[in-house]
Structure 1
């Protein structure tokens, strides 16, 4: 299992609009692609002093599945134009981690 992490930041005034865009268009668009090996996407949000931080965590079966999503340069961030307009800054590259274990409640 591979976890793909990415950070993006907005000014406070753009945070709700950005989150709505993620939920209504971007995440549903990813889901609609029916990517083999894609498991889920999670969204985290944190208000900082002068900006709002968003973290997305995507779960894939393998790096091959990540490549289907992001392309051959799979570490490159996938940020649609509408999202870029709302973000003040973001990671140009995503981080990928091999998931070694998990906790089952």
Structure 2
């Protein structure tokens, strides 16, 4: 679902636009077995609005600056790879929030 590098986290996301609310639903799996995080946003998938809503939601949830989050793959696809830039000070906190959130959701 996510991989960590020295200064970034790569998160796989399945984005569903036009939802009734913005929310991170929890872990999911594609037909070929790859793990991802299911995320819904109210924004429509035009002119980058859904991608911006995704970035805003991740920023708020993970307490990371918006400038440190970028979509690196899948700009026009539901399946996306998102890069979250971290430094030594924010690494532990960000990883803890991600793991806590995915652990809580996967036990439901």
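For structures 1, 2, which has the highest computed value of mean projected area of the Cα convex hull in nm²?
1
Thinking of 1, 2, which structure, once helix-only ellipticity at 222 nm (-39500 (n - 2.57) for each DSSP H run of 4 or more, over all residues; to 500) is computed, gives back -10000?
Structure of origin is 2.
On relative contact order in percent (Cα under 8 Å, 6 or more apart), which of the structures labelled 1, 2 is highest?
That would be structure 1.
Each value in this text was obtained by applying a stated rule to the coordinates, not by laboratory testing. Computed from a prediction, not measured in an experiment: that's the story for all the values here.
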